[in-house]
Every structure is written in C-alpha cells, then in structure tokens.
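Alright, structures below, take your time with them.
What follows draws every value from the coordinates through simple rules; no lab data is involved. Since this is a predicted model, take the numbers as computed values, not measurements. Cβ atoms are built from the backbone, for glycine too; each structure is taken alone.
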Structure 1
Amino acid sequence: MKKVVIYSGPMCGYCEAAKRLLNKKEIPFEEIDISTEEKKREEMLKKSNGMKTIPQIFIENFHVGGYEELRDLENKGELNKLLSN
C-alpha cells in the first residue's frame with residue numbers, strides 16, 4: 001500500500017473527518033501537524049502548489065487535496081485503486 005500523509009492542524013473538523021475515513025478503511029497514514037512545525041508548513045505549501053487550507057492529503061507523490069476530494073475518491077471507488085497502483 002502506498003504511503004499516505006495528511007498535513008493537519010488543531011481544531012480542524014475536515015482533518016478529523018479525513019482521519020476517520022482513513023481509519024474506517026484501515027488505511028495507515030502519517031499525520032503532520034503544521035501548527036507546531038513551521039518547516040512542515042512550508043513543505044506542505046510547496047508540495048500542494050500553495051494550498052494553505054488543511055488538511056492537505058498526499059498518496060505517495062499524488063496530491064489528493066483536502067477531505068472533500070478524499071471523500072469523492074472514496075465515493076467513486078477510486079481511492080482503493082489509487083492506493084494499490
């Protein structure tokens with residue numbers, strides 16, 4: 001399974017929703033809290049082409065986007081395919 005990374009922050013409902021979806025599907029992920037690590041915030045901005053909102057979700061080098069994009073992939077049946085390719 002490909003590596004999943006979520007850039008998140010405190011008090012973020014969309015971050016929590018994304019983590020719930022991944023946990024429900026038993027998909028392991030690395031969470032990076034950008035509120036405590038300035039260099040990780042800069043890393044997220046660079047990888048996401050300047051997207052400042054959280055969460056920002058990546059599967060390997062593929063930028064999923066936020067929770068809504070993750071949910072859309074799941075609803076279309078594309079999330080499992082993306083994780084296994």
Structure 2
Amino acid sequence: MNKYVVEFLGTFFLVVTIIVVNDALPIGLALALAIMLGGSISGGNFNPAVSVAMFMKNKLSQKDLLLYIVSQVLGALSALQLSKYIK
C-alpha cells in the first residue's frame with residue numbers, strides 16, 4: 001500500500017510544481033526530490049508513461065501498473081484542484 005501512496009504524493013508534488021511554478025529548474029528539482037524521497041519505496045515513476053515503460057521491461061507487475069496509474073492520475077487531479085486555490 002505504501003508504494004501507491006508514494007506514487008500519489010510524488011505525482012501530486014510534481015504536478016503542483018509544474019502548474020504553479022512553470023519553470024524548468026524548479027520542476028527538475030521537484031522531480032529529483034520526489035525520487036530521492038520515494039524512489040526506494042515505489043521506484044519513483046510518478047508518471048504513467050514511465051510506469052508503462054517499467055511494465056514493458058518486466059520491472060512492474062500488471063497489478064502494480066494499474067494501481068500506479070490510478071494513484072498517479074488521482075495525484076495529478078488532486079494537484080490540479082489544489083492549484084485552483086493557490087493561483
């Protein structure tokens with residue numbers, strides 16, 4: 001369960017940074033921080049395209065792929081909702 005929460009939070013943090021800051025350096029730093037903090041737990045995908053690539057390389061099970069994508073989409077949608085109140 002923890003890895004799905006990490007994927008949700010990492011994606012949330014990354015997408016909030018993308019929407020609010022909209023500058024390459026802070027976005028890269030946000031992604032690096034998310035990977036450093038959560039990478040050992042979930043693998044640090046934080047993006048459905050990365051999760052699909054890991055699945056294709058047999059580094060992610062089909063069950064994990066589905067739950068990672070759901071977690072990532074929910075994280076991104078939550079970030080979008082929060083950003084409406086921040087901006």
>> As an exercise: relative contact order in percent (Cα under 8 Å, 6 or more apart), calculated from one structure in 1, 2, equals 36. Which structure is it?
In response: 1
>> One of 1, 2 was used to compute distance in nm of label points 7 Å out along Cα→Cβ at positions 8 and 56, and the result was 1.7. Which label is that?
In response: 1
> Here helix-only ellipticity at 222 nm (-39500 (n - 2.57) for each DSSP H run of 4 or more, over all residues; to 500) has been calculated and equals -28500, so which of 1, 2 was it run on?
Replying inline: 2
